[in-house]
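What follows are several structures.
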Structure 1
Amino acid sequence: MAAYALLRYARVSPRKARLVAEAIEGRRAEYAVALLENIPQKAATILRKVLRSAIFNATQDVSVDVDNLVVSQVRVDNGPMSKRFRPMSMGRAGKIRKRTSHIRVELAER
């Protein structure tokens, strides 16, 4: 494993972030950044920042060639959930769950 980057408490649903994460897993790092720039979802912007951070972390090691980096693994785990209530009809209260994610992007050399 060459390098990784971790973002905790990202304000995006893990389910939605995993859909975007599947698109870049196993691809070259530079191609994955370009791919994420063209995906319109909010999770793509967050994942692109984490991926760029992982690429920069890999450049700190002199022996690593940046052109040969591949996105080896993208993990999107559940973070803590904020719970809110919204008034509903007939005096009831509806639950609103504001989900967060922990995102880890790992890079390896080809």
Structure 2
Amino acid sequence: MLGVAKPDTLGEAEFLVDKILNLRIFADGNGKMNRSVLDTKGELLVISQFTLYGDCRKGRRPGFDAAAPPQQARELYESFVGLARVSGLRVETGVFQAHMGVSLLNDGPVTLLLEK
């Protein structure tokens, strides 16, 4: 899931793509988290998700003031996807700004939040 915040730039997209492609989070032959998605020749599914920037600290309804406006978010989302595709891995996407039903099987003990 990729959320874009107002201050985000192409630099953040480049950083995150590099981090995601090279982060050693998959098990090696000894069961240690020592292989990247590049090492495993895995695939990426990139879904835009502005609600990651929902602020629930006040009141009873989340505020989305920190999320980038749609045009900025779309440009950075598409840049992120393009950069990821340069890796040669298969990269699938959702539909930007669409209401989607996404099924997820979180297979493993690890969920990470990445920010620059």
The value 15.3, 48 for Rg and Dmax of the Cα atoms in Å, derived from one of 1, 2, belongs to structure 2
For volume of the Cα convex hull per residue in Å³, for residues 24-87 alone, structure among 1, 2 ranking highest is 2
Identify the structure, out of 1, 2, from whose coordinates helix-only ellipticity at 222 nm (-39500 (n - 2.57) for each DSSP H run of 4 or more, over all residues; to 500) was calculated to give -8500.
2
If you rank structures 1, 2 by relative contact order in percent (Cα under 8 Å, 6 or more apart), the highest one is 1
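Only the coordinates and a few stated rules stand behind these numbers; no lab work does. Keep in mind the model is a prediction, meaning the values are calculated, not measured.
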